[in-house]
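Once you scroll down, you'll see the structures, which are given as structure tokens.
Bear in mind these aren't lab numbers, they're just calculated from the coordinates by the rules spelled out. Quick caveat: nothing in here was measured; it's all calculated off a predicted structure. Cβ atoms are built from the backbone, for glycine too; each structure is taken alone.
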Structure I
Amino acid sequence: MMAYRVVLQPSGHEFQVAENESVLDAALREKGSVLPYGCRNGTCGSCMGTIRSGEIEYPDGRPPALSEREHAEGKVLLCQARPRGDLVIEAREIKTSGDITIKILPCRVERRELLAPDVMRLYLRLPSAERLQFMAGQYVDILLADGRRRGFSLANPPHADDLLELHVRRVPGGFFSAFVFDKMKDKALLRFQGPLGSFFLREDSLRPIILIGGGTGFAPLKGMLEHAFQVGLKRPLHLYWGARAEIDLYLDELPRRWAQEQPNFRYTPVLSEPRPDDGWLGRTGWVHAAVAADYPDLHGYEVYMSGPPPMIEAAKPVFAARGLPEDRLFYDSFDFAPH
């Protein structure tokens, strides 16, 4: 299949677009090229740019959000545009999470999947005219009818945004988690605000990355790693997943498969209280202690942690003592909301 070269101005970013691929889809799989978007179907106009050289075509005709005047001025909607040759396009690019618009959106629970006795995976579908742009690792707040909020990390990567994926742990006495496990039906309607948070994968570094998840803290790390694999990140990636017993490693087969498929990825599960019937032969103890034992010198690393506050607070001084720079530690503390 023929591929065309696209250059974005003023950044100078370059990437290849397949013959029948949209410019936006190609940019989303390319490291370093993050373009704004909304609906991804040509109805919102968020991904508008300007053609400086080259030609494009639209498979279904001029998109609804592109006026005749804008079309005549060389404006283009990148979610629908297919190149007919090499292109130079002027377009705004997203540099930080602050460049992404935070929205309040309705969604429908497409389906639920019980991953462990106390972990439910929710797949959320947005209205057909909406997509949520976010950075791998960010979260959304579910907005409850009484004004309360419940925050959940996005477990899917940005390029796979047809459905939003959340991992909900059942909290004893938890209002929303009890609803998810006991009363929620498929096709239930929810509202959320997002994307939120500064916990996202930084791609402007060459340092090897250590990722540490505790329990459902695996969720944002899953999104980060799937994004890293998609864009071809070559930096070494080592995931540690800490849990109480083997059953709590609720998607254990997924990182094990990544370790076989991705040459720059390693996976170390760590159990703090393995059950006798687990027959566990792997690492035991606290997950941050396993990291400290494996990496006595952290000067040249970046660390991403997500999970319960005690795990994160215990790890901070240990990693600092091993030379981890303060500005290279990124974390997301999974605290429970007040009743």
Structure II
Amino acid sequence: MLARTAERVYWLGRFLERTENTARLILVRHHAILDLPKEVQPGWDLLLQVLGAEQTFASLPGVANEKNIIGFVFGERENPSSIISSLTAARENMRTTREIMPSETWERINSLYLSVARRSQRDLPRGMRHSVLNNIIQSCQQITGMLAGTMNQDAAYQFIRMGRNLERADMSTRIIDAASAGLMGKLEDISPYRNVLWISVLQSLSAYQMYRLNVQSNVSPRDVLEFLFQSKVFPRSLAHCLIEIENSMQLLPDFKPARQVVTKVRRNLGATDCGELVDIALHDFIDEVQLQLIDVHQAIANTWFAPADMADVTAG
């Protein structure tokens, strides 16, 4: 297939997954309001830090309060990491590859885009936040399921699958980083809420029930991190995402150099002692993992995509 088409469908997979996981990030912060007392909650600017959007937010008018940050992350088109921007990019990449996509998926993504575009012009108050964001998450999952169930499992689908799993790995680490930020601070302040916070980390990734099936003991930081980072059977764990990327690569030509990069990341992850990832060490570990995931993306781009000056694609 053409390199440009491969790149478009790869970014379709990434932007669709980014849309879903940005909604999850907002829900993580929203649930903290409900579950924790105000004095131990992280600030709303944590969302900007996790998404690397502080400079973009600072360039726009408005103070860094709950209303403005939610609006910026949800519906600000000047913010390339917002839900509306990610969904716009996913829709555009699907539009330009419609000839190889099931028609039902185009109709569904277009419907979701129009719904979010209408909502992006208004505030997202607390009373509506869960239902709106949960609908976005479910809609993205529906589109992903439709692609898996109705699209030829050929090279185009493998690029979508690679993009989806790489973005999922990256965004899952960001969600863990955001959710675990409330675990930092004075021990006497946060100690009564540690179990609540770790359960919220699992719930934010729809992982709580599967965690309980695999780890039949009380929730503990080490067990949670081992499950979310190293589980080979949970679809949103970092290890599982890397395995899926490797599996997709092996169905494409000239895959060996790119696969070696992924294998190195996966082996480093497997050798990590999650019991040592406490407070700032967890944050530093996640930063390192995200840099390694950038290396994986670069290996994919160098192996299969057109040179940057020839690419005609919306990319992030």
Structure III
Amino acid sequence: MLLSLKKRIDNLCDYTYNFTWQNNKIRPDNIIPSQTGTNYTFSDLVNELKKGKDVHILGNAGSGLGYSMGVNLKHFGGTGTIEKAGKLYIDGDVSSVMGMGMVSGTIYVKGNVEQPLGNIVEVMSDYPGFRKFRSITDILCNGTGKDVLIKNNYDESKKELILNDGILRGTIASRCNCDSFVSIEGNVYNGTGFLMQKGKIRVTGDAGMNTGAHLDGGLIIIEGETGEFMGAYMKKGIIILKNARGYAGANMKNGLILSRNKVKVSPPVEKLEMMQEDANMIIKHLGIGHVEAMSYHKYGIVKEKLIRMRDGSVIVRKVDEN
């Protein structure tokens, strides 16, 4: 499929069609503006990639290119799981947040790519004149294959990826469903570990908004500070951090947040008692002393409450998680 553009267009090959959680901002059957000689809709491009075929775009792409590429989205009646995707070629420049939430497929770009990037990393290109990008989640769970990383390192035997190229990225390890480890030396953009089920992420700097949003398992370690809405809609897993701006754990269902500094939370999230096992985990992953580890603050959902009866006795009652 070949799409020729006269102007830069946002959200091309965006599997979500730039949705909010309630409504789509663009309709899948809308005809893409500024194309020449064709009348392709936004969904035509997505459907071509979902079939494992190639999409070629002649011209500059806007922001949000390839958003959630490779996801069978529940929002559109899918399973929410990872599926294969085809190859996307951009014969031009690309604006920021390319590959946010991308989990499979390949993107080739001839021109410049603005930061921040999404859940992607550059590898040596096998297509002359074009740069090649793959999903970080894909590499963590399936390896690099014949590809060679540029300015970063991957140990396939340990499933460990070290990102030290200084590039700002968002939604790192999005939807990761395998035991793996990714370490980022520096700061990251928003949505780190979005919908992650397994694996471990370590960030040596600060993280943006929505860190661990919809986290469904695994471990996220932020050695610096996170932005607002950290742990929002969290279902499982653990987040260890130094500090969080704004409120954390909005609509949190389960999991744990361990913070060096106090964190603002609202019901049903509460501050819990630090246990020895919590301190041991912090010591293991951060390499700090026992006293410092025990000074961390623990937040989560209260599973049981002590109820004092009229006769003075105390009973333990489970809290309804619904």
For the read-out percent of Cα pairs over 20 Å apart, for residues 149-220 alone, a value of 49 was computed from one structure; give its label from I, II, III.
II
Output the label of whichever structure in I, II, III has the greatest value of relative contact order in percent (Cα under 8 Å, 6 or more apart).
II
Computing distance in nm of label points 7 Å out along Cα→Cβ at positions 45 and 301 gives 3.8 for which of I, II, III?
III
Given -22500 for helix-only ellipticity at 222 nm (-39500 (n - 2.57) for each DSSP H run of 4 or more, over all residues; to 500), calculated: source structure among I, II, III:
II
